[in-house]
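Q: Below: a set of structures, written as structure tokens.
We did not get these values from a lab; they are worked out from the coordinates using the rules stated. Please read these numbers as outputs of a predicted model, since none were measured by experiment. Cβ atoms are built from the backbone, for glycine too; each structure is taken alone.
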Structure 1
Amino acid sequence: MTLSTDLLGHSTAPAQVLRKHYATEMAVERTRLLYQGSLLPTLLMLVNGLVCAWLLWDPKQYLLDSIWLVWLLALVAMRVIQVAAFDSAMPSRQAQPVWRRMFMLGSAVSGLTLATAAIALAPVDSFMQQAWVFGLIGAATLSASVAYAVSLPAFLSFAVPCLVPAIIYLFWSGHPQQRGWGVLGLILLASLSLVAWQVNRLIQRGLLRRFQNQALIEHLQQAQQRSEQLNRELVREVEQRRQVEQELREAQVACRTAWRSAARSWTPPAWR
């Protein structure tokens, strides 16, 4: 039994050819992993947001703080409902591209929500509160970036809206301390991008190897089924041949018996 040339070609093809061959399956699996790993970063964003709201609560801007807090709670609730809806959907519906677009939209809105806290809520004159706010936002960003690194577009849809507006605002604020936070934000964005790229490469290789192994197992099962079917056909053919040989032997025995009987009963004409 030998493997088909199609499977052997897939196993020895370059990585780009394999990614193209399993592009649909890998896209569906990446979407499933995104939803599966998004719940923890969402809950961490909620906890960090509540801590930031508690640290930055100011009676003078209670309206802005209240609006941001209510929006954060509504956003987290929508993200949780979105994950629950994806988990309850049938596998055929989970493969639809709309789920991926909805996830990227939700991640972009989540990033903008955190950026709003860094721009509008963080005080300019309190270094300690700034450290708390930027540290909590950075922790939420780090958690989400690692979880969303399954797909680089999903990572960028969160990291860019979350960090780039805050970095630009901090650089253009004109305060040296704010510019220092902007430099730190640039370093964080570059580091997260490098980590996300490395994680994405590892996940891509793992998914590619997984689908290769799955295709190989399916091919071996099909080959085994064909082999069993050929064995059954061979057994039937052998049995039919044995039956034909048995019938032929019986016919030969019958012919010999008839010939002997005819030879014994025949008498020459001179003896009559």
Structure 2
Amino acid sequence: MRPLAALNPRCYDRLRSRLQLSIREGRPIIQPFAEKLQAVCFDLDWTLSYYPLSTQQALEQALSRASCPLDCLGDLTTAADRYNTRWLELERTAESIDTIRLQIMTTLFEDQGFSDASTILKVSQAYDDIRRESGVLAYPGIDGFLADLRSTYRLGLFTNGPTFLQWDKLKALGFDTLFDAIIVAGDVGVYKPDPQAFRLLLNELDVPAKHSLFVGDNYDADIVGAHNAGMYTAWIKHDEDRVIPTIQPTIVTSQTTRLREVLL
């Protein structure tokens, strides 16, 4: 393993590993791992893959396709935030994508005092069609990065979300064959940041926590959860202005593939 290279100057101030040293921009590079890594584990959404359309963009297109005024959901930025919040609230109990999207769309319209079922269904179906058409994409270089990692490490993936959505996404991306272990939270009923989620994955990989790294974009779910399970952590920090909270990640970078410089 090569010494750690600078990943993102804007993201580094002083980052401490869970066990020992720190990384500082502009100083001699320090190896952040006190133990030799045997496994690298990943989150899926916004770590390895992304949606080409934001929730706000998809809502705007759905309204337009359904011939509804763009202001019928009020401010679309607020509506998109509400959509995402409701998704997290409902995803553990929903039976299908169609069901969860219709429930959320009903909530968004009812927030505006609108309850016409046929219109809500029309917009929900349009939103679903748009999501299916635009799909989900892997970040550039991810496939090659994962393939190269496999020559050195055991690879794991733990993704929150319902079974019916996440497995379809993994197969569409071709990720279902790239990992030594994959766990979808909906299959096991355990969700990040519960440390048990990470322990389940490590058990499948047969690797101790102290020899493993978890890579994710969600600070609360991925970084705090993995840290509490005893793993090293790499935070994919999309918002460069966000202050690093109390628990310091081992590594911070803006792009997953930049970890190549650390791990290979």
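Q: Using mean projected area of the Cα convex hull in nm², for residues 70-157 alone as the calculated read-out, with 6.2 as its value, let me know the right label among 1, 2.
A: 1
Q: Which of the displayed structures (1, 2) returns the greatest value of distance in nm of label points 7 Å out along Cα→Cβ at positions 102 and 150 on calculation?
A: Greatest value across 1, 2: structure 2.
Q: Work out the source of 0.10 here, i.e. which of 1, 2 gives that when FRET efficiency 1/(1 + (r/R0)^6) of positions 86 and 182 (r between Cβ atoms, R0 = 25 Å, to 0.05) is computed.
A: Checking each candidate, the match is 1.
Q: Relative contact order in percent (Cα under 8 Å, 6 or more apart) was computed and gave 27; which structure, 1, 2, did it come from?
A: Answer for the origin of the read-out: 2.
Q: Separate question: State the single structure among 1, 2 that was used to calculate helix-only ellipticity at 222 nm (-39500 (n - 2.57) for each DSSP H run of 4 or more, over all residues; to 500), giving -30000.
A: It must be structure 1, since only it matches.
Q: When Rg/Rh (Cα atoms, Kirkwood Rh), for residues 174-245 alone is calculated, the result is 0.98; to which of the structures 1, 2 does this value belong?
A: Of the options listed, only 2 reproduces it.
Q: One of 1, 2 was used to calculate semi-axes √(5λ) of the Cα gyration tensor in Å, giving 80, 19, 11; which?
A: 1
Q: Work out the source of 0.30 here, i.e. which of 1, 2 gives that when FRET efficiency 1/(1 + (r/R0)^6) of positions 126 and 190 (r between Cβ atoms, R0 = 30 Å, to 0.05) is computed.
A: Clearly, the read-out refers to 2.
Q: If you don't mind, another one. If distance in nm of label points 7 Å out along Cα→Cβ at positions 118 and 222 comes out at 5.0 when worked out from the coordinates, which of 1, 2 was used? Please report the intermediate quantities before stating the final value.
A: Values: 1: 5.0; 2: 4.5.
Structure of origin is 1.
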